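Peer 1: Right after this note come the structures.
Just so it is clear, none of the values below were taken in a lab; they were calculated from the coordinates. Remember, it's a predicted structure, so these values are computed and weren't measured experimentally. Cβ atoms are built from the backbone, for glycine too; each structure is taken alone.
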Structure P
Amino acid sequence: MSDHNLPGAPYIGYQNQNLMMENVALESLLAEHGTPLFAYSKAAMLGALEEYKRAFKSRKARIHYAMKANSSLGVLRVFAQNGCGFDIVSGGELAKVLAAGGKAEHVIFSGVGKTRAEIRAALNAGICCFNVESESELDVINEVALSANTVAPISLRVNPNVDAKTHPYISTGLKDNKFGIAHDHALQTYIRASKLKGLKIKGIDCHIGSQITEISPYEDAVSLVLDLVDSIEANGIHIEHLDFGGGLGIDYAGETPPKADALWERLFALIDKRGYSDRFIFVEPGRSLIGNAGVCLTRIEYLKTGEHKNFCIVDAAMNDVPRPAMYEAFHCIVPLTRSGPSPAVKPVLYDVVGPVCESGDWLGRDRELSVSVGDGLAILSAGAYCMSMSSNYNSRGRAAEVLIDQSHVQLIRKRETDADLMRQEM
């Protein structure tokens, strides 16, 4: 993979043999901040956001960052300051949005298992809308709203049974998935919702999966949703907004997903053709805004030669970067500094693994690396679903995080200490 094709380019790449993020040599961060360490490029985040903004220029639309991808306050603040709303899936996420300066009225609450306490807190905050995922949830939200003497704004998340052509664990739009209300039952559910006094129908929602790299699944989903809107409105129920979720993929290993503006040019053509250009459009991107903006930095502790495998043992682990263990996902792994055309250390094929006591604790398999003990490595495309899914397994403190803005490095999360690990225990 050439330098200009590294995931995250042009914000991440080599200059004078040093891996740079914007104007910062990533190797320079290790002495002060240690490893494992997550670093995020503000310019990469805003560059990805700009693709969506270009797509929605002159349209009635709002971008809601799907914060489950990365819910660090420093990341949320960047998106809040640049006009994003937020897509949340828990009461804790709502609290973090508000702490980061996000507006409650620009929050959409998704997820299949909202508790009464979470619903009540969201109503009190004054959120934009609940994306409802079952008839049972309709009843609960109605009950909570009536008890609070208010009306809850809702849309129904419709499951269109569209194959997103992605990993089965992150596919959400098939009829066997737990998400949403089946397309065939959506109309009768809308009619039922319209009769509940504690609810106000605002829109319709559809989200078919994550790491989607083709346009056709989106086109199929949009067509099915608009067919449903035709039927809903024929029954006297007005739909104010159309929410088409997120899920657009990124480059992990040479994938070529469509650019957000190219995708939405195609989708708006469908929406306009069907006569719905007057409706407000919501989208909920997560990975496509933050995934390629982040890297996990780690240091090599040991190099181990085996009979059939060589192991590069680093201080990052499956509790820091869980995607390989969970999905057998690929992350590009590169050295923080590299030699010239005749490296002193010859390349060796390694499995890059961590120190956690699990055979599933691997970060990359069969990677050709010219490295020595003590060298730093960067695990690329680690902005999404890494820190937000990290854990304290093996009593390991979670990593520190920094945000890079040109040449400025800001610590946005301190490394967890042993005292932090035991703080809530008795």
Structure Q
Amino acid sequence: MNTNLALLQAYPFERLNQLKAGITPPAHLTHISLSIGEPKHPAPKFVKQALIKSIDTLAHYPSTRGSIELRTAIAQWLEQRFHLDKDSLDPESQILPVCGTREAIFAFTQAVISPNNGSTKPIVITPNPFYQIYEGSAILAGAEPYYLECNPENGFVPDLNSVPIAIWERCQLLHLCSPGNPTGAVMSIAQMQHAVHLADQYDFVIASDECYSEVYLDERNPPPGLLEACQKMGRTDSARCVVFHSLSKRSNLPGLRSGFVAGDESILKQFFNYRTYHGCSMSLPVQIASTAAWQDENHTIENRTLYREKFSAVTDILRSCMSFPEPEASFYLWPETPIDDMQFAKMLYSQQNVTLLPGQFLSRQTPATNPGLNRVRIALVAEINECIEAALRIKQFISSLDTSKGT
């Protein structure tokens, strides 16, 4: 077996199940789970209809590159959404459909990392806290993860200036996540361009995970993207830059397993070669349904309205008892906890039958600190009434902690 498998840490939800094991929550309270970032809003009806109408295409093998109709729809969506020049993206060479960003980011890391023959491992730089696929894919590719803390001092955006030169010189891949999971922080165009300059200087690839880009709170101010940052630098080739997008959050289609990777033509040419062996072609019904989803914006606007209502209601309740950064995007809150985050999550489940994810399950200890310590991730994915009920229970639980401290 691959000896690097032994270096993997348990996935956050495995650890959460272990934390809750043996606990019997109050039977009179309905369980509310706000731990997993799985959208609960209805999937668009027109996408489901496209799946049904195309079901007979299951009789055919799909191609690795995907249909030109899908790739063209994706290119047009990117150009419109991120203010790119018309026809600036070539659907033939700069777009690849993928079976969700999780699959794609893992595979991309395996394709990009070139293990050294010597004792010094290549480095993959990742934000901290982070989506655990960044870390796991790096380890299994034979690389060493380097964690960049996202904390209140840097606006929960990784401070690239804090990375030592010796680390940049070994870096082969930089993971960015904007809007951030779990913080909701958004990188500016200038911060992304700074990353591009560093990639030029030290010759590494930037993988920008932008799967939360369509869940933002200010309809007039959508988060920027890495390809947008490249174009504003006068670049038309997106050199060393690739972006990952998904229909899971944008269109409430996590089970469709549909997304794409776009950007640097030379990188995607080699990644395509990898994928012909990897065997992750998207089925034809999913391609047809995905084409329909990328061509429609109305359902995403409605989706954002629902999240906006939930954020407003929940933050109004929790603001008096918890401190959290005001997220610009994503559907997460990242509040501080008055006690250890694991103990907080365990006791909340035990007393209020609400499940949240401890922050330290999403982060790693560095020489300075663990940025997830004494925080929890709240995923506002349930229906608004459930989210409000959960917020009220959390507030009641915190009040009980305050009362017990005073006695």
Structure R
Amino acid sequence: MSSIKITKLPNGLRIVTDAVPSIESVAVGVWVGVGTRNEDLDINGAAHMVEHMLFKGTKNRDAQEIAETIEDVGGHMNAYTSREVTSYHIHLLKEDAALALDVLSDMIQNSIMPDDEIERERKVIIQEIGMCHDTPDDVIFDHYFERAYPNQALGAPILGKSKIITDIKRDALMGYVERFYTPSNLVICASGNLDHDEFIGLIEDKFNDLPANQNNNKSPADYQGGEVREVRDLEQSHIILGFQGVKRISDDYYTAQILATILGSGMSSRLFQEVREKRALVYSIYSFHSAYSDDGQFGIYAGTGPDKLPELIPVICEEIKKIGTTITNEELERAKAQLRSSTLMARESMMNRADQHAKAILLQGKIFTSEDIIKSINGIEIADLEKIADKIFSSSPTLAALGPLGQLESFDKIKQRLTP
């Protein structure tokens, strides 16, 4: 019998618990179905800045008290902002679950965003943006998404841009919370040693002053592709070559994950073996599939010495062209084993469990058990991989390149290499 229970309150707030009685802790969090793609472009970075500001004081606690309340009982508190989800979460001992909900409800409902804290946090976030700018294998992904989804919030950088962060006003941040942090847009989830009915009672007591629900339909993703190059004086050239993938709720989602695993995930993958082990063209190379509620991205990242580019690009293109017709049963079974193991190992972390359940509710409308996921993985056949490879690699490519690029061939030449 599944340990997962779901309750939807009359106001639309969804509550998920995953009871694991054998442990001494509980991971508790509030997940909001809002991220970078929900922003207006003139306030890009608002979702991330709001995430920071909710730690900076409420009607009942200042920033230091928020931190000390959780750490005084040995708990750990954190948050993140992604393109479609924002999360505030706490991991602590089971007897302190009510305290965690008290702090989280205070942050979500009673944040005051003091002007002095906003001014301080601007400086922190601008430093964070600068740190990202100085990390080529981070900034290359910002370039990639801005090119894949130009002039769209889905393609905008999660951290925002320094000029916008410098100018953003308190009213815009408070308005963002009022607009998006509503009951129907929240999931409160906990995994660990807890009782579902008691947890519901605590939430009904604590989360009773949320903003009214609003209609906040986001614009559909519009993948376009193309290229972006930034010449910079670096030791390495950083490349992402990507394509349109599949959305999170697609029946082909796990097929695309298997394809990414075979192509470039792990030391046994094709790209690692051919590009790094046999030819020594890179230190780092991998493939990825990032899925969203209505679209996805399938890409390959490589960091290499600029003198290796003339050899590297043709090899990557050749591996892409041939994978759809040359996958073996051995590769398929190995990739299935990797996905099965990662699925089951993730359940050993209470925080991972809570995060996966909450995002599934927000992005897919339901929770898939480990058994459901493994059944989907086990059912994938070579013919499915051939079909999804043809679909993905026939889409218009996106190329992002950063560093010394004098030896990187033209985008048209790369597209020609990818032509069957």
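Peer 1: If you work out FRET efficiency 1/(1 + (r/R0)^6) of positions 199 and 303 (r between Cβ atoms, R0 = 41 Å, to 0.05) for P, Q, R, which one comes out largest?
Peer 2: Max of FRET efficiency 1/(1 + (r/R0)^6) of positions 199 and 303 (r between Cβ atoms, R0 = 41 Å, to 0.05): Q.
Peer 1: Identify which of structures P, Q, R gives the largest calculated value of distance in nm of label points 7 Å out along Cα→Cβ at positions 23 and 191.
Peer 2: Across P, Q, R, distance in nm of label points 7 Å out along Cα→Cβ at positions 23 and 191 peaks for P.
Peer 1: Computing distance in nm of label points 7 Å out along Cα→Cβ at positions 95 and 127 for each of P, Q, R, which one ends up highest?
Peer 2: R
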